[in-house]
1. Who wins on volume of the Cα convex hull per residue in Å³, for residues 6-125 alone among 1, 2, i.e. which is largest?
2. Could you tell me which structure in 1, 2 was used to calculate mean count of other Cβ atoms within 10 Å over residues 38-45 as 20.5?
3. Using the calculated result 21.9 for Kirkwood radius over Cα pairs in Å, pick out the matching structure from 1, 2.
4. Figure out for me which of the structures 1, 2 the number -13000 belongs to, where helix-only ellipticity at 222 nm (-39500 (n - 2.57) for each DSSP H run of 4 or more, over all residues; to 500) was derived from the coordinates.
5. Going by relative contact order in percent (Cα under 8 Å, 6 or more apart), which of structures 1, 2 comes out largest?
6. Of the structures labelled 1, 2, one was used to calculate FRET efficiency 1/(1 + (r/R0)^6) of positions 86 and 286 (r between Cβ atoms, R0 = 25 Å, to 0.05), giving 0.55. Name it.
7. Which structure, out of 1, 2, was Cα Rg over 2.2 N^0.38 Å, for residues 94-189 alone derived from, given a value of 1.16?
Structure 1
Amino acid sequence: MSKLSAVDSAYRKVTWRLSSLLFLGYVLNYLDRTNIGFAQLQMENDLRFSAAAYGLGAGLFFVSYVLFSVPSNLLLSRTGARRTIFGCLFTWGLISSATMLIRTPMEFYIARFLLGVAEAGFYPGAVFYITTWYPSDRRAGVFGIFTSAAVVAGVVAGVVSGALMTYLNGYCGLRGWQWLFLIEGLPSIALGIVVYFSLHDVPKTAKWLSDAEKEIIVDALKKDEVASTGDQTLAESLKNWRIYLLGFIYFVVLFQTYALAFWQPSIIRGFGVPSLVTIGLYSTIPPFVAIFAKLWVGYDSDARRELRWHFVIPAFASAIGLFLTPLFPHSPILGIMCLALATAGVHGCVPVFWSIPGMFLTGTAAAASIALISAMGNVAGFAGPSLLGVIKSATGGFALSLYIMGGLIALGGVLMLGVVSKTKQAAYQTLNGACEK
């Protein structure tokens, strides 16, 4: 077996093992934080929640998520990925299932806040964990697989959530939205237990790798580190303006991502689709298209060693989809097609985005810096759903919100051209050429 094929074989094994667990974890992570988008279709009548109250509750998740992201990721660097990710999965599964018991807006707010605390460490922790196993020239494809879990969760939510709320409604005296929270929370608890016994913090401790495979992976990571800019302290990295600009760009990406995740069922209902099951089926189309966009963009970026335009072009495509959606208020098919373009574009940005910090973040500061970017971006999780709720209550529709989201994601594409200059892009290609040799 040639050296190149041995490297590929080793990383295929790593990808099957690590990415499958992280992928499933992120599916459940995204599902448990966004399933209130479907639950709201019944909760607004049962509990008499206004659109503004629902938007506030949806957004409060991200207040605690942002507050605890950096501390959680620093904890991961101390306790290891296995224990941290296990704790996140197990705890948020319990809280998500317990949300079936809420009766008042205040109880709803508390449940969402606690869910944010429990989930805070998973995503930034998983991103950092991937960087400790894969060199920079292999990360975009892996991030494409990992982050595609968010859109897979959208497909699962569309099929499962509408069916649960329809066919279990009233069973054992529980409403459909209560069954939704209960059933969709339990798998996270089970996966947490699997993660505890299956993940390994570093390649050297992975019993499922041969000694030769461990050496290949450790050698690739060492070459990548030597070819990069060297070790950095946290204080040095916090002086880098690109961290804060990346945080804002991630904000505009997540602003759209979560606004659509929480409000898409209501937007589709506004097209004139009354049935919960039909709304659920229609809701699977945008994330299904986005899966292919996300995987293709990630792998094509790795193959071409190009980052900036692989972010910018999907961002502009997403903006076009958002600008077009309000033009078809009474056409479900055309409206869904526009939402699919918007969703595919914004999700296509994400795997490339998480390859960019590695161009200038290295060493001991990487975990905290990635968590800081994630925390800054996730402020949009509060702002997006909350703002859409306020605008919906004020205007009775979503057109203005869609225009705002389109403008923001287009701005993000323009700003990324500044973060990844032509010089920085050329250096990235040179770096990865050196790593291959």
Structure 2
Amino acid sequence: MKIAVVGTGYVGLVTGTCFAEVGNHVTCVDIDEKKVSAMRKGAIPIYEPGLEEIFLRNIEQDRLKFSVDLEEGVQGAEVIFLALPTPPNEDGSADLSYILDVAEKLGPLLKSYTVIINKSTVPVGTAEKVKDIITKKTDIEFDIASNPEFLREGCAVEDFMHPDRIVIGSGSERARKLLGSLYEPITRSEEVPVFWMDERSAEITKYAANSFLAAKISFINEVANLCKILGADVDLVRAGIGSDRRIGNRFLFPGIGYGGSCFPKDVQALQKTAIDTGYTLRTIDALIEVNEHQKHLLFENVKNYFGADLAGKSFTLWGLSYKPQTDDIREAPSIYLINDLIESGASVRVYDPEAMENMKKQYKDKYDESVLYFADDPYSAADGSDALLIVTEWSVFLEPDFKLLAEKLKSPIVFDGRNIYSLETMRQHGFFYDSVGRPTVQLTS
């Protein structure tokens, strides 16, 4: 099948590459000429485990192409995926300008029956808006469908090729038949369920799924904060409740808040959708409030230990990306922590295996190295710091040389926002160790 994918972010690039991998001919379209030129030469613009191998293979086998020209990209395509950004507006609503702008341009380019699919996460009613715009621009028959993605950054290729389910919203039998055929190589081998529904239900399914997962994170963070006060251990509590099949243990890991490109904006967009209808989603309001508080938890713990005046202090951050196995720093807790520390007079030294370049762009020319220093490895990052702050649970941080770490730090002090070490391990190595929702290990004299 000939496919066009408009937009080459995480979703668009993974979607296009994976559909090429199962035998389709895919053209990915993007307005960024520099990015498209680099991809044509085999340079992948994002870090995503497992993607580069199939990306290069399908370019070599001429099934995956790239273009900056929308007309060229969609020529002859039976299916066009819209995988465009929907950033939040100031009021929390999703910015649909990228999608609606492409819809305006698509109408005159259609030459034969085409299914146009919203792959982006969009508010309820977006499929209807896109259809209305295109209808005014063409007499060619087409259908609109909603096919939300459920990809986890760091596992996106695996999630696409071996999904839990596929959700497709379309009232057209012709579109359903075409999309069923498109997904057959993925659904046939593992009997993956396909949930057919109307467009509006598919659109809200994505928002509801992400909001529910965000709610689990916020819930366990609230429980963790209470455990800390009461002297309980949230890891034991988490194991106790997660073993209940009605609850499950996924997304029940306490930490310093959720981030990334999806959860924050999707939760806000669902909240705004409800507000626009006159309904209040009280659980959504609460989980947003909890997450805002949690992003500053590590900073508050540092202040409680060192005092409110952090001038002259130096702190090391291990981890910058919002989660491991990605270089994505969008809404990452690390940004909030860096800002809090610097605004309080401290200097910051950071290290991350993949997200360093993105973070350098975030703070380009804003601070000199005496304020924000990007280290070459975890231990040089810790050199001379007053404390280490664990922000992202990268595997490279799981089994450090504790003796070397203690030598590098002014004092063996660790604030762990991801609970990656056991209390007993830190006690044996003589560290002060403050984690989320667990008793604090005190320094041994």
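1. Max of volume of the Cα convex hull per residue in Å³, for residues 6-125 alone: 2.
2. Details: 1: 20.5; 2: 14.1.
Structure of origin is 1.
3. Numbers: 1: 21.9; 2: 23.6.
Label of the originating structure: 1.
4. Details: 1: -26000; 2: -13000.
Of the structures listed, the value fits 2.
5. Values: 1: 27; 2: 12.
The structure with the largest value is 1.
6. On the way: 1: 0.20; 2: 0.55.
Matching structure: 2.
7. Details: 1: 1.36; 2: 1.16.
Working through the options, I get structure 2.
Taken together, the values in this text are just the output of simple stated rules run on the coordinates, not laboratory data. Quick caveat: nothing in here was measured; it's all calculated off a predicted structure. Cβ atoms are built from the backbone, for glycine too; each structure is taken alone.
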